[in-house]
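Derivation of every value follows stated rules applied to the coordinates shown; laboratory data play no part. None of these values were measured; they are calculated from a predicted model. Cβ atoms are built from the backbone, for glycine too; each structure is taken alone.
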Structure 1
Amino acid sequence: MKRISPSGPVAGTVRLPGSKSITNRALLVAALASGESRLVGALRSDDTEAMIDSLSRLGVAVSWDGYDLIVAGSDGSLGAGDTEIDVRGSGTTARFLTAACTVRDGTVVVDGNRRMRQRPIGDLVRALGELGAAVEVLGEEDRPPVRVHGPALTGGAAILDASRSSQFASAVLMVAPCADGDTVLELREPIVSRPYIDQTLEVMRAFGAEAAWDGPTTLTVAAGGYAARDFIIEGDASAAAYPLVAAAVCGGSVRVGPLPEGSLQADLGLIPILERMGAEVRREGDDVILNGHPQTLAAVSENMNDAPDAVVALAVAALFAGGETRLTDIANLRIKESNRMEDLAMELRKLGGIAATGPDFLVVEGGELRAATIDPHDDHRMAMSFAVAGLRIPGVEIEDPECVAKTWPGFFAALESITTPLIIAVDGPGGVGKSTVSQAVAGRFGLGHLETGGMYRAGALAVLEAGIDIGDEAAVAALIDTLTVDVVDGRVIMNGTDVTDVLRTEAVSTASSRVSAVPRVREALVALQRRWVRPDGGGAVVEGRDIGTVVFPDSPAKVYLTARPDVRAIRRVRDLGLSEDDIPRIAADLAARDERDSTRAVSPLRPADDALILDTSDMPIEQVIDTVARFVIDRGRHPTT
């Protein structure tokens, strides 16, 4: 289980791992090539290790040299002999090697884990059969394991149903140069994820194959094999989705790369979609930089046929967009690592989102969002996408976080590298409920809590104990410079002594207002407040009178509480244990302090321009807490009711 720490606006650079889809394609093509190839910047993950281990089982020598892979090609044969390979949960390995083993001299059984045995492979087997291959499906309903008898690939013409997975077409294409003759592959429409087929052709041509489209649905491949070469693996566009969506929903700016301009990776299609949702995107060399504007994030309607792997991240972004997002042409999500369509909708609903599915579409809208424990269903993209949701919704936990190792073992470290502590700023005068609300919100979200007024009252207490004239600003400032003040578990520690219980007296409260108006005092304590938040790193609810305007002006969630003077006086009398006869005097004291605080030259009491202003006079405390919590999750979208 992994608890996700909520984040303020993100900031930083993410160097992407090598593309999984390109790494596994290049591995297979290099294994079929004549000579030794170097794959520069290859991805090291469960999926690519499944391919490497399977190729090694077939007799192909593959080794790591730093971040590069060295592959000794088999000259179009993939070795010889009978064997079995376990692809674990790697769909690309299962499909690509089912096709590739048709040129091996021997019998190979291709098997995988439980989920792999649920993923269809019959369309690929039938197309290979039309090209002379002998492949048996051993599982039920056209599912693995399969037994491949070779060498038997003659080439020729085949028809392939391309409506469920582009990997079937890629598998046939990559082995085709090693067939006895040329190959013509006709794809039956609709063709899902066409950019992945284009990516396959690009890798094949890089290793010397002659392969191309010959019309909208026809592909031709010349026999002739592959030649080894050094090949650079691009950064993974699918991995880029998560930091990019993080910036879109949290705000801030993130840089990801390398993603060369002109890359054929399918999931680059997410970038213009995020632009249509309201993000700003620009390029600098091979890097993409996204600036997010979560307050104006807009819903979209998109056909995701070309970029189905980006759907989960986009659906998470849709939780925080204004309106209903509709994602269509995604029927093949039902045969991914999980039944990604239904599992995605289920987990979105756990967070309070509104999600509806159809045969080939998903509709998502934000609702009353809340924390939840997410089951990724052993699906790496689910785990990574919902971790991004946890940056916006405090308290999200991810089960089985290790499943991200399938494609990005370093994902959580990369995500944490761009997060910033979430600061919730709660301001307002005395008697409006700041402490009660702040403590409750902090507890609900698992955040720290800092009542900055305690620091100023500690300073006032020190001044009173020292007998210094509060009007002597120089003496007051000099004394404050010698103090050590900390807040630990809600207790105020001054010079090593817990002084919490004596800080709420009338004398200290009155002196605190005057002490806090001294510029050097405020400067010293503001710096202390900022330092108090940073070491924890997990964020905090910080309450005071200038938190959203001065101490943390970049807080994405600023709240200003207020109440009628009579209500505030009654609350203060109750808190201090005084009698009703004291209400007029307390009301006058509060009014006098309000006047001092709102007119002081340094850090006057006022709401931040983008603060949620709540009059708590007639609101039950639970309603105030719920309203503030909702505002925190919505990050700047003010309640309409």
Structure 2
Amino acid sequence: MMMKRLFTLLCALTLACAAEAKTVEAASPGGNLRLAVDVADRITYGLWSGEDKILENCTLSLTLADRTLGEKPRLRSVKRSSADEVLERRNPTKNASVRNRYNAVRLNFAGGYAVEFRLFDDGAAYRFVTSLPGEVEVMGEACRLGFPAGSEAWLSEVDGFRSMYEEPYTRVATAEYDSADRMSYLPVLVGMPGGKKVLLAESDVRDYPCMFVRGDGAGGFESLFPRVPKEYAPAGDRSLKIVAEEPYIARTQGTRTFPWRVAVVAEKDAALLENELVWLLAEPAADADWEWVKPGLVSWDWWNGMRLTGVDFRAGRNTESYRYYIDFAARYGIPYIIMDEGWSASTTDVFHPNPDLDLQELIAYGRERNVQIVLWLTWLAVEKDMDRLFATLEEWGIPGVKIDFMDRSDQWMVGYYERVMKCAARHRLFVDMHGSYTPKGLYRTYPNLLTYEGVLGMEQGARCKPENSNWLPFIRNAVGPMDFTPGSMFSAQPEDNRSTGANPMGTGTRAYQMALYVVFESPLQMLADNPVLYRREHPCTEFLAAVPTTWDSLRVLHAACGREVVVARRKGDKWYVGGITNDRPYTTEIALDFLPAGRTFTMTSFEDGVNADLQATDYRKRVREVDASTVVKVEMVRNGGWAAVIE
């Protein structure tokens, strides 16, 4: 009898264990992506694109102070759902209307938590959802990602969590990326042996740190997160040094959704440019009046150093010089100028302008000419008296601010971004986050967040080259707006770039610089060069000043990661075409079949001159009649470009 009872007990335990082990499968609406989640001693998953495995042996867990969610999980139920809707996007950088179509599966576990997966036809994402009382301390989050043998990655490597997020891309074989190597912030691009690619990103990061990755020594990635700062020490006039940290990465509400871990899956490189997953997965904006947020071009003073020539006053951060910038902006219909560092009495006293500058006179002068002034601030100055400062700027008639030098992405700093957006919205200010981490979807939640830096942009002088910049549409700009600060009129090939403060230069041809306004995406887009040069180069400036910063639709005409890209964008009934190439010449033909049939249009193009490979400022302007049947030959020299408007 005892043996019979023991046998029965063993059978029951075996059946219970078998019941615990479960595989949950799901597919994208079009069926091209398939997900398999295995629930046993831990939660693992794999992702397929067609017959190709894209992610393998992936694990996930969330460690709290008292337990780890995802360790020995007990699956209670599985809930499936789907969506198919068209959303209207504010400040659209790709398409004004975005289709939100996905299949979702939510795994509910004992212990007050769930893991939710969403599958789109161009990617997948998951997040933790918790229903726990009070606050919880998150000690860590494990996001292990495995890739097929032979994969390679393009990383933004850093030595620590403090970063200006301006690193060049480094190419590594995933099999050789080890935990002893430098980590990388997101987004990261991974290429598979068969040519498909996965862009790793995150969305809806709120009250939580940003994720970093490093090699796990087994051909995959593992996640890392900065801990919560505990103590600070002074570090100059624009930052604080973290001298002690808490043992946890977040202290947060126990009932909440956590950030989405995103994988954009691209069968072709063009899909990376076309994806809008980070925006789709972010929390929508509140149903409020956002019409006061006005994207547009802005003339920027810092990069060109305000070294004006041919004027009868001393150039610098003074009233006369800024009148010149306002006159330039008014002449070309540019709605904003930025007053960067030096406009205020000091970087810490931002309630008073410097004594050489009559700010109120300039605000009035600009208002008469339909030009508004955007002010630069350090994050520390903003933090010290945020509401009073923003109320003062609103009273002055300032439409927006550029906030700089955050250089961190721990929970406190992520929360700072959101506090800034809320306060700025109350005072009808838009924001450019400079010295920032890369976009995580907050630009959807707060439409007054127009752009972020978080890029190796043109302000880096000779460090900024097409060999790196041509990756940006596929990686950095693929997750959100990018303040690259283009527009150099003093163009140079890489070997000729001798940038100085007095004579800053942009690497790439003149046509390359012009095409960036069509290829790169930012609702607030800089004109970085000197107004004197822009006036001198009137045909180019006339084109640039008319390029929209938000768009109705996007067509990717050609895309090869890091090499060349050609896109067409529509605003109203005008189309703009932009193309760039890297250090090798590129020629292609583009069909204008996206134009309405039965009509004739005028196309004005700016193309590399015959000697642009030797003298990068060489370009030619062409005007011709085209229609939907026209096929245009696009020729670009090394580090060259091609830009056109069709109207």
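Compute FRET efficiency 1/(1 + (r/R0)^6) of positions 213 and 293 (r between Cβ atoms, R0 = 35 Å, to 0.05) for each of 1, 2 and report the one that scores greatest. The partial results should precede the final answer.
Values: 1: 0.35; 2: 0.60.
Structure 2 gives the largest value of FRET efficiency 1/(1 + (r/R0)^6) of positions 213 and 293 (r between Cβ atoms, R0 = 35 Å, to 0.05) among 1, 2.
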Source structure (of 1, 2) for distance in nm of label points 7 Å out along Cα→Cβ at positions 141 and 221, computed value 2.9: 1
Of the structures 1, 2, report the one carrying the highest value of distance in nm of label points 7 Å out along Cα→Cβ at positions 349 and 445. 2
Work out mean projected area of the Cα convex hull in nm², for residues 333-556 alone for each of structures 1, 2, then name the structure with the largest result. 1
Here helix-only ellipticity at 222 nm (-39500 (n - 2.57) for each DSSP H run of 4 or more, over all residues; to 500) has been calculated and equals -5000, so which of 1, 2 was it run on? 2
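Who wins on distance in nm of label points 7 Å out along Cα→Cβ at positions 149 and 533 among 1, 2, i.e. which is largest? Write down the numbers at each step before the final one.
On the way: 1: 7.1; 2: 5.1.
Comparing 1, 2, the top value of distance in nm of label points 7 Å out along Cα→Cβ at positions 149 and 533 belongs to 1.
Using distance in nm of label points 7 Å out along Cα→Cβ at positions 229 and 525 as the calculated read-out, with 3.5 as its value, let me know the right label among 1, 2.
Working: 1: 6.8; 2: 3.5.
Source structure: 2.
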Structure (1, 2) behind the derived value 26.1 of Kirkwood radius over Cα pairs in Å: 2
